[in-house]
Structure P
Amino acid sequence: MSFLNLANYYLLSIFMIGLILVIQKGKVYVNLEIFWVIAFLISFLVLDYFINDSNSIYRVAIWTMMYFAGNYIMFENDKGDKLIPLYMLALSFGFLVHAFLSVYFTPPYIGRGRYIYDFWTMNLKNATHIGAWCIPIVSLLTFSVNNKSKLIKAIVLLGNILVLIINFEIGQRTAIFIICIMLLYTLYKKLTSSLRNMIKTLVVLLLIIMVIFIVYYLNFFGLKEFVQQSILYQRLVLQGFSLKEEPRFQRQLYAVSHFGDSFFGGYAIRSQVGQLHNLWLDLYDMVGFLPFLFIVLFMISNIRNLFKIVKNKYVTHDLKNALVGWFLCLLLQFNFEPVLEYGDGKIFGAYLFICGCINSYKYIMGRKPLLSKPI
């Protein structure tokens, strides 16, 4: 085990001790959502050990720490409108830097871009693993476009350009698909806000499309060569793409049609068709129905919290845009990638952190009329 990995365990021990102290002092709101997440974490840990003979204590500790840290940070904190989007940005930027460094320092002859060395551990990982770390920064597109801060706009814009470069290089389609979804959502928000914004957005969009076309057609900065020589171009254009023939969808359809085979987990479905690339189906196949049920109930609670915040007229548009983008992107990613297993589930840990934040923030939000005017 490397020094960095040992450091992770030492830091994790310190955080877990802090978590116990926080709970003892009553610095978290106790509600049904916390029951669901604790039930999921305990059932996952126990069943994974007894069914699969696997020790998931590190992953479960990270998830526990992240969720309760989010709850604690927002406890009686009326600055969530500003802080939660900044936490998202910090988490997203960290994942993106990790992905960039991993791709940048991997020699080009390693697996033709389909395998990448993790920058921190130097373990060889599948490109889908690295591509998954690019998704969180994409979720902030709508938030950044409508934000007044030029610095935030620049960070998110450059981050998404970097996401495009990374995913063209490693041939990942999921990030490109989610970027398209977020661009459409951002465009929808702009077009429906006001007539002036609609005209301005259409003009800017037309100019951007024209510039991209000219730059690509004339091969400025070697863009055309970069695109046509990329792994993504080969996968989408040269090899072709068919939704019906996509292996992950075929596996997921098989899993749904054989749902009863893995009621008690144990990878009964994966042993037949391979990894399912879906958080809920992979979880069900791994540890069975009980943790699957708890995570579904937990995520229903998350979405209810999201709707409460979005409908509240005292919550800023920045926070609403950030949260809707975050949940939209990550829930889409959960449909396409086994995020419970990537990087010891750190992407899922980031999701839990924000869920913890809004689980506490909704109580402060209820008192917002005393603190601010409606928007």
Structure Q
Amino acid sequence: MLVAKEEFEIPGALLSWQPRTADIVVEAVGNGIDFMFDLIGFKPVLAYNTLYSIATVGKNSFQCPYEAVQSCSQWRVRLWQGFIIVTFWFSIASLIAGIFGLSFFSMFLLPLHSIVLLQLCYGYTWTCLPMLPICAWQDFAESFDTVFPLQLTVPDELKHTYAECILRIPISSAGCAELGKSYGGVLAQQGDECLMLQRYPPPACLRTCMDPPFEYTSFTRVLAWYLAEIGEWATDWAKSYVDRVSLVDQNEFIADLDFRISELQRGKDSMVQAHRICAVVSSYMVLPYVIIVLICIVYITTLTQLLGAQLYPFILAFASLFAAVSVQGDRSDEDDEHDENVDGRAGREDTVFAESDR
């Protein structure tokens, strides 16, 4: 998200959800909105920066960044990560539109998904059509290989180093080093034997995801890794508002989140792959909470629709009453004006008759 600066910057103290008015009803609605947004951490500054970002992106979308398209100089996000982010926010927008009965809005968002995805990943705009970034196919192939790998291998970090789990291959030190470069899993050279981990070990030689250093023992550990995968903005948001969730230990969650971020950024490729495997395997811990959230969303959506259905007759009757009163007032004004015209005409006729008699 872009942050408004220089002439577009407004101090946070001047932004508020509460309107400055003497109207009691408007003030009550403003206090309710302020309470709800404060509960979810949606501050007025964030709303202003969101509108500023939308306006800036909309303005820049009319200019095609040819250099970025030809050199991928604005390649910021991997395609599979961007797809998750854009799909998430588009789903939220479609859900909100469905609550208010604006189903056509979801159909309008569908063709924009690809454009927004390319904009997020490569700085691409719709005015660049039909050109595509030169790195798009490479990113697609690598993302597809990340999500659907051609070959599944067990990372060395998920293998035990018990004696019965180690292969002893009679080979020279040079050959052992070559095996390590080609396949990995080489522990050491012991005499004329190369100690090597099995490429596909039996279940007894595999670590569980609850063992150190992974320790995926609760849904917060799995959630922490997913947040680290999404990016810095997600981890910063989680650290800022974790204190609002009473079910989570704030200090423990932040410490574990920092650990996952460190593993993702500084760990070896095999360690990162092991964490990803454990996060996927341990996703069952998150499913109950996801189901609860979905049930709450469905309940709130249904309740909102029922409330709207109940309020619609009262709003219609209220509007009809005002319309009837307004129409009656207009008719009264027309009748008064008609009577005045009739009286004026009659007066003029009496004057004409009087002058004729004279």
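Between structures P, Q, the greatest calculated value of Rg/Rh (Cα atoms, Kirkwood Rh) is seen in Q. Between structures P, Q, the greatest calculated value of distance in nm of label points 7 Å out along Cα→Cβ at positions 77 and 165 is seen in Q.
Computing distance in nm of label points 7 Å out along Cα→Cβ at positions 85 and 269 for each of P, Q, which one ends up highest?
Top value of distance in nm of label points 7 Å out along Cα→Cβ at positions 85 and 269, among P, Q, belongs to structure P.
To test your reading of the models, identify which of P, Q gives 16.6 for mean count of other Cβ atoms within 10 Å over residues 261-268 when calculated. Working shown, then result.
Working: P: 16.6; Q: 13.4.
Answer for the origin of the read-out: P.
Comparison across structures P, Q (criterion: distance in nm of label points 7 Å out along Cα→Cβ at positions 53 and 253) gives the highest value for P. Set P, Q, criterion relative contact order in percent (Cα under 8 Å, 6 or more apart): the highest-scoring structure is P.
No value in this document is a laboratory result; all are computed from the given coordinates. Small disclaimer: the values here were computed from a predicted structure and weren't measured. Cβ atoms are built from the backbone, for glycine too; each structure is taken alone.
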